[in-house]
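Novice: As structure tokens, here come the structures.
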Structure 1
Amino acid sequence: MNTTCETITVPDSDIAASNSEKLEFATATECGQRAYNDDAVAVYRASGSELRYRGSLAAIADGVGSAEAGGAAARAAVSGFISDYYSTPDSWSVKQAAARVLHALNGWLYRQSGGADEIQRGWLTTFSAVVLKGSTAHLIHIGDSRIYRLRNGNLECLTRDHSRTLGPDKTFLSRALGMDAHIEVDYRQEPLEAGDLFCVTTDGIHDFLPLPQFATLLEQHQLEAAQPLIAAALDNGSKDNLSLALCRVNVLEALESDDLMLTAGQLPFPPPLQPGNRIDGYEVLQELHASSRSYLYLVRDLDSGILCALKAPSENFIDDPAYIERFIAEEWTGRRLDHPAIVKVFPPKKERRFLYHVMEYVDGQNLRQWMQLHPKPPLDQVRNLVGQLVSALRRLQRLEIVHGDLKPENIMVDSSGRLKLIDLGGANAAGLQELLRYQDSAPPGSKNYCAPEYFVGDGASHRSDIFSLGVIAYEMLTGEYPYKERFGSNHYQLKNYAGMRYISARQHRDDIPDWIDGALRKACSPDPKSRYPALSEFVHDLSTPNVRFASVEKPPLIERNPLLFWQTVAVLAILSHLLYFL
């Protein structure tokens, strides 16, 4: 039998050797006393937009020795993760991007093995990676490889082994890529400090190095510690493959802002614009909308002659950095969306001298105006409009973006009946949140359409948009809100979800079937866990009778007829007093 020993390292250009580098990397891997190397290790030094949105990383995988394809699984996991991770949308966070990629890799590895019945021939591997982005280390881990951090002479293991002990020197993995159709991956964040040294290892090293010896060798040799660590593990009796990746943080810096966020944030607010004014190649034709927060103008591109909408910030917020950041973030989000039901946001012209952004002009009326002209429209018409909104929301969901401010005023209806979302000011992309300096905890939308979780401090999700969609569908059908209307400009407060009581749509319109009312009730349930988990289910239940809604018991009398309920309570109270005195 031929004996082979494979070494996987990054190219010389990726192994930094100068302290002037902000990050330095080194890797090493050896067969040890085994004939084959089932480990894989690599680092990736990112630059430009990749560095800004995804960071640099070091990854390691240890193919399970009892599985024939363990080595192939390890190499596929490392190379596949790096390739796919840096191809994910900017709008995804590090956690979301890593989770999506690893779930896809796990499914592929699991299918390669033919399922659980072929576990001995399976493509099984551990996987651990440290992603260094800005001032944060993102740790991703499954299996019994480990991530260590040496800081101020103290060595700490930052991961937990997914293994169980059967007896002396006998352990087995409880989690690994390719082991099961569904996986659970550990994720955590750690703040970085200048001088931090990360070491990612396979068990052929860390199982044979006492922590004090491990720490001493790292402290003495720093980025040159690979060979001393391997040699020490071999001297201590390691018979496994030995692999590690090292990364030292020399300079700690804040996360680089997106080019748009950086350059636009330095621009002055434009002055109030009047018809006939020209600004950076656009001629102002008329003011379309003005509020305390922004101005919207109809403009003509002087180069192409195309009509556009120009949105400018309000001078009321000229000294508010959080507002300016969110205004710029709206353009950032819009330029990453391309869907017929979402307004297009155009890239800025090179000569832009003021803070604003330019969008396509939608000639029509907003949904609020449409509802005033079409009170209680036919069910089929509402289904069509909801379907168009669902199509737009699906695009947002694929990019992990929560709109946050769905309401009739932010939806345009053109002359052909097509809908278009026109305002992305409240949109929240996880990847964008990692770029923002100022985090706004206030609900982004109108209190009558915004999901209740915004008001009780729970995290928003795509189900938050499903709530708003349910309210809009309810209002299109009935002209009313599904809950008691919230008046005034004061901040709305909600103690818990139980404080909201749904008003049956049939109270306002008796030709609405019970199953439609049931679908609306589920879509805008106060508790997000009780809502539809997917937009497609809501669309289906609006079109096809759901037997669960048809057979559901009638709502309590207080919901169906509050006046009759309290009249009944009053009569019973009077009767009880009369009986007492009799």
Structure 2
Amino acid sequence: MNRNDYLLFQNKILKEIKELESRSLKISIFRFIAGILILIFLLSGYFLKLEYLYIFMIITIMAFILLVFKHIKISDNLTYLKAKLIVIENYLARFDNKWKEFEETGLDYIDQITGVMKDLDIVGNNSLFQYLNTAITLRGKKRLLTKLTRSEFDQNLLIQEQEAIKELGDKDNFVIDIETYGKMLIKPKMIEKVIEEFIINISSKQKWKRWRMVRYIIPFLTIIALIMFLFDYVFKLAVILLPVLVFGQWIVAVINLSKNSDLFKQIAQLSKCLTSYQNICELIEKTTFTSTHMNNLKSSLSESSRAFSELKAISSSVKQRNNLLAALLLNGILLWDINCRERFDIWIDKYGKKMNSWLDSIAELESLISLQVLIQTKSSITFATYTNDLCLEFSQAYHPLINDKQVVSNSFAMDKQVCVITGSNMSGKTTFLRTIGINLVLAYAGGPVLANSFKCSLMKIYTSMRLEDDISGISTFYAELLRIKEIVEANHRGERMIALIDEIFKGTNSKDRIYGATETVKQLATPNIFTFITTHDFELCELEHQVPCTNYHFSEYYENNKIKFDYLIKQGRCKTTNAKYLLKMVGIVKDYND
């Protein structure tokens, strides 16, 4: 869908919400009137001795109950539509460059920010994760991050994931519904904690002594005794039997209270998410897929919707006992706690071992749906093709996080081991490196890349870009040395890799910088690695005579006495500089000679 499609969808939902809210208000008014009429018919029939008014009262009660159910259904529909509206608005926010306001940045789900994550804006504010993520569950968010930070590759799996994401990109309604069910979760972070604790409790659950048929026999006898008492049948026996059975059940409930209370509390809390999980699983079961990966997910979720439905029913039963009066009646007559616990234990025996894999499958689906976001929001996407030989070649690739109105695409084919990129300040060198890096991240996640075509081998990504000193005494230059050392050592281990190095050794003097950069490039000019280096030192362009190296550059031009850039990469070394012009432009110098 394009932006206009989402706008039409948004207007349609807003209209439906307005109509439902109007109906809800009308039903509330009618329900109030019905309640007044019930009271009027009851009192009038009693005081005026007009028994036929009781018939009207019964009819009005039935109408009142019908209105209650209609109101519940409308409330459920409103909840669904409001959640769907949020989903649509989030897609529109991506089109309108407002996605940077999204709350989730990925920082809460990682132990530490690696250099690649920081350099390529994978997590954090204004990051790829922030743009892509549609997952609601903790597992879904972590699964997306795992895909975006892969360093070990299974090419067959990547191709399967690509096919799944392509298919999801064509299933707009399915994707929106899955996201909507996720958005319907109340306090998802709290729910995630409850779910993970629930999984741990399942795996460590101790065997409960089964009551088997006794849990039916005792309530049956209690109800028989109650009927005998009410209808004065064998009254003496009923007077003895009923208190014994009722008090006996209360004693059993009290004895087992400590064992059941924590579990029942957890099961009751689960009710806040079970409907969403059930809806997700039902939708997957009903949907036909063509891709292998999606059909594998569908197969792994077999029985899941029925299991979630049964657990939801158990949860509803547990919630009935939260009221003290209800707890006394239910546990005194129906052995309620024991029956709830027995039902839960049967559920565990039947489905407990499958629960963890079901949640993992839902998380996998969430991560795939997050990656298909680019299909919906970007005008030019493709999927990478993988080669066995070391390769990087693309046509009209661009950066996914730059506004579409400002972004410039570039085509490039790596023909030698090293690429030295020179160019003026602000001309696009660093953005070009990040464009390569972030598109490789997407390619290795199985997702779409931002290009007309994109061909690459599977390589581990190393970067040296955003480097800072810190309070422990590590200077920017030393931090860069450590990062370059990591790259060199990985190369010595023979890893197939790509290194993206921005402004190499910028933290030291020009003589040492040129020497250090030259020696580093010589070590990185091996058949297993592609190395990209941006620099202002034209001396490094001479490396093309010493190692397998190609020179490229970005340049500026001047128009109406203003500096401008086309941000297009060009072959050969840079011939111009713009520092003097920029010094004049900001007023540091008054004039300079070209």
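Novice: When distance in nm of label points 7 Å out along Cα→Cβ at positions 484 and 572 is calculated, the result is 2.0; to which of the structures 1, 2 does this value belong? It would help to have the intermediate numbers written out before the result.
Specialist: On the way: 1: 2.0; 2: 2.9.
Comparing all candidates, it corresponds to 1.
Novice: State the single structure among 1, 2 that was used to calculate Cα extents along the principal axes in Å, giving 89, 78, 48.
Specialist: 1
Novice: If we compute distance in nm of label points 7 Å out along Cα→Cβ at positions 220 and 476 for structures 1, 2, which one ends up with the highest value?
Specialist: Evaluating distance in nm of label points 7 Å out along Cα→Cβ at positions 220 and 476 on every structure, the highest lands on 2.
Novice: Moving to a separate point now. Matching task: -20000 is the computed value of helix-only ellipticity at 222 nm (-39500 (n - 2.57) for each DSSP H run of 4 or more, over all residues; to 500). Pick the structure from 1, 2.
Specialist: It traces back to 2.
Novice: Given a value of 26.0, 85 for Rg and Dmax of the Cα atoms in Å, for residues 76-291 alone, point me to the structure among 1, 2 it was derived from. Mind showing how you got there, number by number?
Specialist: Details: 1: 24.2, 85; 2: 26.0, 85.
The correct label is 2.
Novice: Next question. Tell me which structure, out of 1, 2, gives 0.05 once FRET efficiency 1/(1 + (r/R0)^6) of positions 212 and 268 (r between Cβ atoms, R0 = 35 Å, to 0.05) is calculated. Write out the running numbers ahead of the final one.
Specialist: On the way: 1: 0.05; 2: 0.90.
Computing FRET efficiency 1/(1 + (r/R0)^6) of positions 212 and 268 (r between Cβ atoms, R0 = 35 Å, to 0.05) on every structure in 1, 2 gives 0.05 only for 1.
Novice: For distance in nm of label points 7 Å out along Cα→Cβ at positions 324 and 524, which structure out of 1, 2 has the highest calculated value? Let's see the in-between values first.
Specialist: Details: 1: 3.9; 2: 7.2.
Once distance in nm of label points 7 Å out along Cα→Cβ at positions 324 and 524 is tallied for 1, 2, the winner is 2.
Novice: Comparing relative contact order in percent (Cα under 8 Å, 6 or more apart) across 1, 2, which is largest? If you can, show how the numbers build up before the last one.
Specialist: Numbers: 1: 10; 2: 15.
Largest one: structure 2.
Taken together, the values in this text are just the output of simple stated rules run on the coordinates, not laboratory data. Just so you know, these numbers come straight off a predicted model, no measurement behind them. Cβ atoms are built from the backbone, for glycine too; each structure is taken alone.
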